[in-house]
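Novice: The next part holds the structures, each set out as structure tokens.
Every number in this text was worked out from the coordinates using simple rules, so none of it is lab data. Note that the structure is a prediction, hence the values are computed from the model and not measured.
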Structure I
Amino acid sequence: MGFSDNFTDPEPQRAQIDVLAGPTVLEFGTGWCSFCRGAQALITAAFVGHPGVRHIKVEDGRGRRLGRSFGVKLWPTLVFLRNGQELARLVRPARETDIARAMALIDPPA
């Protein structure tokens with residue numbers, strides 16, 4: 001578990017995501033997207049205090065079904081899940097506090 005620098009290959013199926021137990025962040029984007037690259041430091045920092053949160057980095061684009069099933073239109077899009085249920089979503093996050101707030105929803109402080 002925890003933060004992952006690499007895109008998941010192959011991308012998981014929606015049915016697999018829907019049954020995941022515990023907190024998960026899906027990060028939709030691409031390696032060439034400047035917004036995605038720019039957000040990496042914020043995303044990485046948000047995971048420091050949440051080592052138990054699963055991070056699934058999904059390369060998105062034409063013909064990628066998982067992103068379409070979540071209605072992703074812009075990158076990066078972060079979808080915050082707890083037990084397969086979406087509790088928050090951030091599109092092109094620009095502040096670490098926004099990501100931290102969403103993380104707290106899926107992985108509350110002890």
Structure II
Amino acid sequence: MTEVSHISFFEVASKVLKALGHPERLRIIEYLQTGEQTVGNIQREIGLSQPITSQHLRYMQRRNILTYRREGTKYYYFLASDFIRKLLDCMRSCRLSLESGETQLLDIFPETKRSE
């Protein structure tokens with residue numbers, strides 16, 4: 001791997017991670033991993049208002065995280081690339097590790113206190 005492509009990877013990864021740096025956006029892309037969805041379906045699944053849902057979707061679409069197609073008056077959003085799918089697979093693996101107890105939050109963030 002050349003230094004230029006190595007730098008480009010980190011630049012791209014940084015931009016993607018910044019764009020996904022909101023819990024609701026992460027929930028949206030995780031939901032979209034099941035396939036394309038309308039704005040209304042996404043809104044209902046995530047539990048956000050329609051304007052906030054649309055704002056998050058536009059934000060991610062402008063940053064090439066999502067893409068969409070229009071059918072009549074409906075917009076169908078879906079993940080824009082395999083890179084995003086692979087990132088989601090990594091996140092899911094980490095989440096499952098936490099949920100199974102294999103990894104503890106305190107191992108990752110020692111300043112996190114256990115609730116008693």
Structure III
Amino acid sequence: MTPDYEIIGKRMKQERVRNKLTQEEIAEKLDTSVAFYNRLETGRTHINLKRMVQIAEILKVPAGYFLNGTNENTEDYLDEEFKKILDKCTPKQQKFIYKVAELVISESKS
């Protein structure tokens with residue numbers, strides 16, 4: 001599976017904006033040019049793992065978030081993934097999943 005660098009860049013930008021940082025500030029922390037960082041955010045330049053980890057540390061997100069779009073540190077972690085799964089299920093399967101989820105929650109409260 002080939003990474004989609006445009007999607008990775010969009011996720012980087014979303015987190016940068018959420019952290020209220022400019023491209024200039026990120027580029028300075030990375031000791032690189034603003035133009036290079038801009039190319040990363042737009043997907044025109046491929047990012048290597050070392051650089052991805054550096055950016056993730058600056059933005060305080062797991063590096064894997066840029067690749068798969070999930071961040072275990074957010075309240076809506078896996079919301080989209082659950083929705084995609086449920087959309088593929090029949091109403092009967094959805095009801096079963098719902099009952100299992102209720103059981104897991106009630107057991108964890110005990």
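Novice: Where does the value 23, 23, 19 come from, among I, II, III, when Cα extents along the principal axes in Å, for residues 10-65 alone is the thing being computed? It would help to have the intermediate numbers written out before the result.
Specialist: Details: I: 31, 30, 12; II: 34, 22, 17; III: 23, 23, 19.
Considering all the candidates, the number was obtained from III.
Novice: Please state which of the structures I, II, III yields -9000 when helix-only ellipticity at 222 nm (-39500 (n - 2.57) for each DSSP H run of 4 or more, over all residues; to 500) is computed from it.
Specialist: Structure I accounts for this read-out.
Novice: Follow-up question, since we're still on this one. I have 12, 37, 30, 18, 3, 0 for P(r) over Cα pairs in 10 Å bins from 0, in percent, calculated from one of the structures I, II, III. Which structure is it? Before the final figure, lay out each step's value.
Specialist: Working: I: 15, 54, 29, 2, 0; II: 12, 37, 30, 18, 3, 0; III: 13, 37, 22, 17, 11, 1.
Label of the source structure: II.
Novice: Name the one structure among I, II, III that P(r) over Cα pairs in 10 Å bins from 0, in percent, for residues 42-97 alone of 20, 54, 25, 1 was derived from.
Specialist: On the way: I: 20, 54, 25, 1; II: 21, 44, 31, 4, 0; III: 20, 36, 24, 14, 5.
Corresponding structure: I.
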